[in-house]
Structure P
Amino acid sequence: MDKAVILIIEDDEDIQELLALGFASEGWKLIPVKTGEEGLRSLKNTEVDCILLDIMLPGIDGFKTLKKIRADPKLRGIPVILTTAKGEESDIVTGLELGADDYVVKPYSPRVLTARIRTALRRREEAQENPQDPVIRRGTLILDRSRHEAFDADRRLDLSATEFALLGHFLAYPQRVFSRNQLITAMHGADYPVTDRSVDVQILSLRKKLGFSGNLIETVRGVGYRFKEKPE
């Protein structure tokens with residue numbers, strides 16, 4: 001990818017400076033803003049490749065900002081990584097359900113955050129470079145990688161990039177059981193710094209968005225998850 005543009009929505013100037021130093025060797029163009037309102041204005045005028053979004057912001061908070069981003073068809077495909085001091089599971093689930101692709105809890109290592117951004121950028125680039133990927137159909141579920149769209153019958157599914165990739169992986173390999181580590185590798189590549197628990201949270205969010213069809217993602221106790229083509 002050419003020089004990537006990263007929008008940083010973070011009101012702490014010290015953290016902004018820390019990130020600028022940490023990202024210096026990546027060659028990325030950084031656009032730092034301090035509020036959600038500023039971030040949304042920037043997105044109207046500038047094309048960005050990834051967004052780092054803090055939850056605790058003055059004015060509209062990160063959750064409301066994320067909701068506005070995902071409601072805009074022109075912006076919903078941009079990867080969003082939440083950077084927050086709020087590590088409670090309820091906050092993480094809320095962020096993922098609103099469409100965040102990943103999250104990092106403060107205090108975080110700039111190296112870890114750099115790895116997360118690289119992965120998000122790689123996923124976005126691979127999706128853009130492979131527009132001819134086939135449409136996958138399993139029952140009422142339809143996933144179209146070329147359009148980055150997913151449907152359950154006539155209902156469009158509003159999925160984050162990670163949820164979209166998870167669903168695509170399950171639909172491509174029905175009935176196969178995957179461990180959490182295998183799912184992490186399939187979504188993010190080997191040695192990606194994420195916990196098994198975060199996989200469970202992503203699965204929970206995906207199931208909720210699928211509604212009744214979420215029952216097709218089955219928990220295999222002590223092993224992981226699998227997708228059943230037909231409900232039992």
Structure Q
Amino acid sequence: MRMLIAEDDPALAGFVKKGLEAEHYAVDVSGDGERARALASEFNYDLVVLDLNLPRLDGVAILRHVRTRKPTMPILVLTGRNRVEDRVQCLDLGADDYLVKPFSFTELSARIRALLRRSHLPAESVLTVDDLKLDRVERRVERGGRRIELTSKEFGLLEYLMRNSGRRITRAMIIEHVWNLSFDTCTNVVDVYINYLRRKVDDGFGKRLIHTIRGVGYELSSRAGAAE
């Protein structure tokens with residue numbers, strides 16, 4: 001899941017970004033109001049964390065603009081404004097939640113999970129291939145009822161493979177979508193992480209789900225003979 005943090009305090013934005021990435025979310029950051037509005041309008045974020053005191057365009061204007069175009073995008077206002085009037089205004093404009101600084105990251109994380117649970121249908125929040133299940137909201141992976149612990153990048157890679165189950169995925173596609181980088185033919189980072197996943201997802205189970213497609217890349221599938 002991808003989130004946008006609109007926050008002009010670099011230290012605070014970095015703190016929230018690091019915490020969310022540790023919970024396996026992909027995070028974009030903007031400290032400029034006009035840029036944040038453009039990003040929220042262009043991309044279908046799973047959630048936006050919005051400060052109200054932004055340069056060039058304040059959060060209230062961003063909230064009003066985004067709500068007219070994307071009425072279902074979850075928006076959590078994270079601000080130092082603690083007046084009741086500010087809360088009421090933002091909630092009336094369509095904010096889904098309002099959290100005042102200073103705040104506990106544990107509470108922010110719990111509020112984000114609650115918003116994601118309400119905004120995603122079960123079919124969208126839980127991915128299933130054979131006996132492998134990935135809960136995008138709770139950040140939980142199980143196979144055959146057994147919990148599998150993954151790092152942030154392993155989780156992102158597995159999520160991408162499962163969202164494209166049965167489809168042949170190239171290394172370039174994985175680099176672009178999981179690492180947000182251009183493909184470098186000299187890197188073997190994808191192969192390294194695929195091997196990490198195989199040890200955790202396939203080893204010890206009767207059926208392999210992660211297949212190598214010669215000359216192409218990889219495919220996650222329960223079909224027998226998926227690999228060439």
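Here, each number is a calculation from the coordinates, and none is a lab measurement. Here the structure is a predicted model, which means the values were calculated and not measured. Cβ atoms are built from the backbone, for glycine too; each structure is taken alone.
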Highest-scoring structure on distance in nm of label points 7 Å out along Cα→Cβ at positions 34 and 58 (candidates P, Q) is Q
Comparing FRET efficiency 1/(1 + (r/R0)^6) of positions 10 and 154 (r between Cβ atoms, R0 = 30 Å, to 0.05) across structures P, Q, the largest value goes to Q
Which of P, Q leads on mean count of other Cβ atoms within 10 Å over residues 50-57, largest value: P
Computed 97 for volume of the Cα convex hull per residue in Å³, for residues 146-209 alone - originating structure among P, Q: P
